[in-house]
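Student: Following this line, the structures themselves.
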Structure 1
Amino acid sequence: MPSTNDYARREHHDFVGATAQALEDAPLQAALLRLTGTLMAANRRGYASFPGSDQLRDYAKQIKEHTLAHLDQYLEELEASIHRLGGHVHWAADAEEARRIVVGIAQRSGCCRAVKSKSMTTEEIHLNPALEKAGIEVTETDFGEFVIQLAGERPSHLVAPAVHHTRESISRLLSRHLGTSLPDDARTLAMKGRELLRAKFHRADLGITGANFAIAETGTIVLITNEGNGRLTTTCPRVHIAIMGMEKVLPRLEHLPVFLKLLARAATGQTMSVYSTLLTGPRRQGEKDGPEAFHLVILDNGRSRILATPFRESLQCIRCGACLNACPVYRRIGGHAYGGVYSGPIGSILTPLYDSVEANPHLPHASSLCGACLSACPVRINIPRMLIGLRELQHHRKADRWERLAYWLWKEVLRRPWLYRLSLRAARLLLRPLARNGWLRELPGAGANWTAVRDFPAPAPRSFRDLWPRLLNEGERHSTATR
């Protein structure tokens, strides 16, 4: 099986070029619109069938806010609960340490064949290349993840990682892997994938998963899947390693149903996911299945740094993908154009925060700020506000002299009403003759970059300030007439 590429930080990811390429990819455009449209419609149906969804979303946000405010307390409680059950807890400050911990556990346990359940956290730390380098065979067991592993790609969606692939491309990948020709029939491909993966489960000695949630009170790790591969990954191998971001902890078991109801509806519109797996420690005496050893790796990788900033709210994300489906930008360019592991509106926040704003200059601007992501989010994360905050950080840190001059001039104009009025009149005088049907097809100077890909609205014949006295007089006359 080919190695998955190591998608480490790329200082000069060509976001503009990747976006242009995605917009020219007709199959990708069709796949994105089909998937996101289907998931959004299902999301609306899921919430509509649940009258108390608004109140539940408010309650979920309260739980998340409380947990993050006392995160150290609940993480220590989680560690104590897992130790009490016979499990092991490891703390990883960054991706490199997390990779070293997982490889070390595998080597000490004599494991050489790993199966993995779908996990964005393991994608974040680029785990697969590290395991392969250590001589450990690793197989993704979510069918979509298996497909992109064969293709040497990374996920393009939080929930549907292979959304950019068609039946035809999947058929080609599986045929090349097996050395035989397969039809592009969905059922045939699914059954062949199942046959391949069942053999991997049978031979594996190491199971690796993420964690949708972890319950501090009981030490329970919660996995939410629709294929059942998570249960096979945690039941068949003799060693299970779960890797979770430190923000995934919940205080009490009674809080879990709140998020189970919201996650499925937000992600796929289901009332509940097909498999909700609760794992509490390794196999106990007298039990016939389950791992002999359980390890939990708790990952920081920049999260504790975010806790002390105005962007703490981003750590409330439950990775449902609802904001991606709702975002008009993601729906046109897909996940790979963003250049990081996380894509869409939440990825435009997480990637600059986990990595750096300087290394990802385009992501805070990869949004129309329409607010669709906020409306879709099951825990009401104010993504537009944080994107604006990142833009502010970016311009404070790295604005060239021409940009600083432009902002200074704009500030000076706004501070002087007479100059503002004069500027508007000058703009009308200069630009309106160039307009066609109320739009400017080409702007001069630096404005040409804008009109190269979109039109610019022509200045109105009269400003609101000019219209206001007449509107005010008309309102007064109407009020007098109706007395």
Structure 2
Amino acid sequence: MARIALAGFLHETNTFAQQRTDMAAFLTAGAWPGLVQGQAVFDVIGGNIATSGFIKTATAYGHELLPLLWTSANPSGLVTQSAFEKIWSLLAHELEQALPIDALFLDLHGAMVAEHVEDGEGELLARIRAIIGNHIPIVVALDFHANISPRMVALSDALSVYRTYPHVDMADTGSRAAVLLQRLLAGERLHKAYRQLPFLIPLVWQCTLIEPLASLMQMVEQQERGCQVSAMIVPGFSLADIYDCGPTVLAYGTDRAATEAVAQRLYDAMLAQRAQFNGQLYSSQQAVSHALVSMSDGLVILADTQDNPGGGAAGNTTDILRELLHQGAPDACIGLLCDPAAAAAAHAAGVGATVELALGLPPVMGRYTVEALGHGQFTGTGPFYLGCRMSLGPMARLRLEGVQIVVSSRKQQAADQAMFRHLGIEPAQQRILVLKSSVHFRADFGPLAQEILIVAAPGGENIADLTQLHYQKLRPGVSVG
């Protein structure tokens, strides 16, 4: 039995987003828990989170687990120096108190950028190594959108990365991390094979339910069969203007030659599919016009990708709402639109009342009918947010003409039907459903849809066409378009 410390510190940083991520963002619960320390980690961690998968598998191995700290914040702009250093000081204190340990598990994102640190995870690993030394094994669970730096690879013994987008295997990733750590504790020495690819992939085309990543991820599993190599394709988080932004491939194994060969095959396969990471983007006008024609055949989903809170946007833009009203959409629903003032006004007015509101940005003025109210606390039921205890603040279902709007007080991407059912809306019964999400919605909503359109509406910060962004820090040779 080994003494294994575990901690989580997660943030996906959109360096093009204006809103800084301060300490309050890490303290506040949303879809995932806010900051917790020590044994309290066991009380709040569950569902589809890497740490929960690690705990389950490591406990089955009979290890003693020492929870240090766990925190995350919704994707947004740079993490403030103050927040980064405060959380680090708490983590360092808990780690020092837990010593001696035999191993460490970390639940990180892989794309955290702070005001003073470009490679957030690499910096954390360096500071941890300064405390525990170079001989204690560290295994890290990372997001599918991790921008994996050479420093992250060098300072950890193994990385375990999500294999799905939508991320339905986060808990499974933690379990795979526990298996890798068990191999290390048994004395295996794992060779690391690492490649960075010379191009960026827009987030909306990183979905593993569609090509080319559907086939590429099948190839990962095929490469692992019959050998002791753990392989990964990691598309990266392309909304980060940093040196190590972009896709990578990784492989770990005891046989150096076999491990390098697997990594090279995956690298070559990714290069060969480079031109296929694209698809059609619709304007708001095009999308609504198309949906009005197609809705008679079944539900049409409009993915409001550029205002996706899951990519760092604010979740409050109104361009598609305006277009639905302009074209007279008779049966449409939008969610989640983050506007705490509107939610508060709706709660003050009560169900059945009409209230004059300036909703979202730019504001859509009108007399909205309050159709339902909610406290914003419920449990996720879909494959992505399964078991997550949501805390989205006061919520309201408003109606303006033929459009229903699901309003929340805290931003969260619309990736779980429970968000709508909380306010009495059954998504399958809608005809046009606008979701502020890029890809994660597909896990729970995709099977309902007759058609899905990706909409590049103006105003959001989760830019779909990367050529519109002005990168300045990418390493030489990395292509955006």
Structure 3
Amino acid sequence: MTRRSPGSVSLRIVLVRHGLSSFNVEHRIQGRDDLSALTATGVEQALATGAALVDLSFDAAYSSPLRRAAETSQHLLSAQGQGLAPQFRDTLLEIDLEPWSGLLRTELRERFPQQEALWRQAPHTLELERANGQRYRPLPELMEQAGRFHRQLLSDHGAALAPGHEGVDQSGDQTVLVVGHNAILRCLVLSLLGLDGEGFRRLRLDNCSLSVLNLSRQDGGGVGVQVESLNGTAHLGSPLPAQGRGPRLLLVRHGETDWNRQGRFQGQIDIPLNPNGLAQAEAAGVFLAPVPIHRAYTSAMARPRQTAEAILASHPGVPLTSTAGLVEIGHGLWEGRLEAEIAQGWPELLADWKRAPQTVQMPGGETIQAVWERSLRTWQTIVASLDAQETALVVAHDAVNKTLLCALLGLTPADIWMIKQGNGGVTVIDYPQGPMGTAVVAAMNLTVHLGGVLDRTAAGAL
């Protein structure tokens, strides 16, 4: 999968994990066994997910054949109302944990303490033994399976990604639904991003959560991928996934400015929010009103500060700290210009920025590597300052948020176009093992508070 600036969406993939199952409730290992079924709550979640997707039209729906996923897809599609039937794919089966299937999690820790610890800490290295004596590594095996589904998806819907293909509508050429399980869907996301199983613990997908990935054809061939959102659960009644152990950070992009709307490169010119941006910030404030926030940080610029202040209106007394480490990338001579103007003056450099952003030194400005280093250093300082169960709000900019998320997901500065950050979008980062542990992207670019499942905010001009 090429990693380049996305064009218009050609293939949209909507991922849904199955609803709450009987084994989920009992805290049992499910794996590939088909002994677990949807609970009444799981059925309600599937129906609510279908209702949330009623405005989307699917060209195809794929599901794991395991009962808990099959029932989820059937209830979801019934509520969605399009009359589509799921196509069952063995390549969407859940991870094979044969020696553990059916065990309570407490039993697993008691009987296999070393293997259980390895599963939590470095699952890509775990090796198990099947009943026939065969040794195998479950996660690498599942990554290979996810790759097969990924390739088949491109084969089945390749016409949407072929050069010269005319789009059906402005929202995307084709949209497909994929209903599966926790581990296989995480592996599918990693496969689409070009990552391996080492990134498995960096992602979270809750029951009946919604995630959206966009695939697009690229100039010169190849397919680009963009993660639009991950693990949205607001349609199930709670704005954010439940917080477990460890500190949590809410990473928000500022609301819209006139220059976002016009497609001007803003950089470090201090453009304030426009009326729509203020409304977005207020909507984010309402969305996050039920969420405890203990402290807040903002870029030392007007647009993120205004956004942070609107969110904190529902959290009186929370201290707000401004920091230069979170300011937007310095575009230098490009700042204040439209893309068409930049294309006239710096055509090759602009093409490089879209194709390989890590190679570009902005004329009179910064490199993405410089933004990466200062933003990540600031982020790590904030994380290290948090107590065990504290939640911090961090409001910054498109490039800053993208570099942070690339770093947290195991991507590189070359991959910033693979991450979408909408104006007023909310991202959730958890540290279940404490500030020194691995970060988990518990949700990304949630914009449901701005209207609908898809991110409809201004594209901007990063």
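Rule-based calculations on the coordinates, nothing more; no lab input. Worth saying up front: this structure is predicted, and the values here are computed from it rather than measured. Cβ atoms are built from the backbone, for glycine too; each structure is taken alone.
Student: Have a look at 1, 2, 3 and say which one yields 6.1 for distance in nm of label points 7 Å out along Cα→Cβ at positions 207 and 431, as calculated. Walk me through the numbers before you get to the answer.
Tutor: Numbers: 1: 6.1; 2: 2.3; 3: 3.0.
Computing distance in nm of label points 7 Å out along Cα→Cβ at positions 207 and 431 on every structure in 1, 2, 3 gives 6.1 only for 1.
Student: Out of 1, 2, 3, which has the highest value for distance in nm of label points 7 Å out along Cα→Cβ at positions 55 and 135?
Tutor: 1
Student: Hey, another quick one. Kindly point out which one of 1, 2, 3 the value 35, 26, 22 was derived from, the read-out being semi-axes √(5λ) of the Cα gyration tensor in Å.
Tutor: Checking each candidate, the match is 3.
Student: Let me ask another. With FRET efficiency 1/(1 + (r/R0)^6) of positions 143 and 319 (r between Cβ atoms, R0 = 25 Å, to 0.05) computed per structure, which member of 1, 2, 3 shows the largest figure?
Tutor: By FRET efficiency 1/(1 + (r/R0)^6) of positions 143 and 319 (r between Cβ atoms, R0 = 25 Å, to 0.05), the leading structure of 1, 2, 3 is 1.
Student: With distance in nm of label points 7 Å out along Cα→Cβ at positions 215 and 375 derived from the coordinates and found to be 5.1, which of 1, 2, 3 does the value describe? Intermediate results must be reported in sequence, preceding the final value.
Tutor: Working: 1: 3.6; 2: 5.1; 3: 2.7.
Matching structure: 2.
Student: Out of 1, 2, 3, which one gives 2.7 for distance in nm of label points 7 Å out along Cα→Cβ at positions 79 and 303 as computed from the coordinates? Mind dumping the intermediate values first?
Tutor: Details: 1: 1.4; 2: 2.7; 3: 3.6.
Of the structures listed, the value fits 2.
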